[in-house]
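No value in this document is a laboratory result; all are computed from the given coordinates. Since the structure is predicted, the reported quantities are computational estimates derived from the model, not experimental observations. Cβ atoms are built from the backbone, for glycine too; each structure is taken alone.
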Structure 1
Amino acid sequence: MTNYLTYMIVILGAATVALSLYVAFSFLIKHVNMQGDSRKLTGALMLQLFGEAALGAGTLLFAVLAHTGHLPHIPIALQSSLRFLMFAATAATTIHLFVVIARLDHE
């Protein structure tokens, strides 16, 4: 049962990361060809999706490492650094999106 659940987590996690990256690159393509407020918004959404992909990829990595028994062999400092980077990327891109939308609302 645990193996089945882990396989489902890996499949869903990989699909989620792939979807975030696909949509982020789609926004990147649109971002290059846009101007004005639309350009600002597509740029912020693109960064948000890259941050989401980073968090998803990190979560997926930790799930696989835990399942395969390799996580205890990774130094705690490295694990903590990776988690910090994952959350920092997500927080920074979320704040950026919020700021861009707030600025667009006041213009």
Structure 2
Amino acid sequence: MSGFFDSEMVRESILELDEMQERLIYDVFQLPFYSNEQKKDHLKLMRDFLEKQKIFIFRISLSDDPEAVEMKEKIVESAKLFGLKENESIDVFFDKMENSLNRLEKTLDI
């Protein structure tokens, strides 16, 4: 493992993101049975997850470590599967995701 990933803070961030992602995946199958309050909690978890992703990609972007650069490239490629356009900043993608969460939240407030 490279210097960037030797950092305890980075490893903890990755572990936390992984745990949050597992919870979100589990929730997807339970959502039809959730109350509006549970759905709002799920949206909060999605917001928290998105925020932690933003921070993580920012950290990676500051590093010139080859493994960090490679991971950022993989993240950007993965984001393309979810709508990131060619030559579009990952920040724009995150903004779009946040806007989607805002729209979803409004449907629960009705």
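So if we calculate distance in nm of label points 7 Å out along Cα→Cβ at positions 52 and 92 for every structure here (1, 2), which label has the highest result?
Once distance in nm of label points 7 Å out along Cα→Cβ at positions 52 and 92 is worked out for each structure, 2 has the highest.
Consider the structures 1, 2: one of them gives 4, 18, 23, 20, 13, 9, 6, 4, 2, 0 for P(r) over Cα pairs in 5 Å bins from 0, in percent, for residues 12-67 alone as calculated from the coordinates. Say which.
2
Taking distance in nm of label points 7 Å out along Cα→Cβ at positions 28 and 76 as the quantity of interest, name the structure among 1, 2 where it is greatest.
Structure 1 comes out on top.
For which of 1, 2 does helix-only ellipticity at 222 nm (-39500 (n - 2.57) for each DSSP H run of 4 or more, over all residues; to 500), calculated from the coordinates, equal -27500?
Computed on structure 2.
Suppose you compute semi-axes √(5λ) of the Cα gyration tensor in Å for every structure in 1, 2: which one lands on 28, 17, 11?
2
If we compute distance in nm of label points 7 Å out along Cα→Cβ at positions 60 and 84 for structures 1, 2, which one ends up with the highest value?
That would be structure 1.
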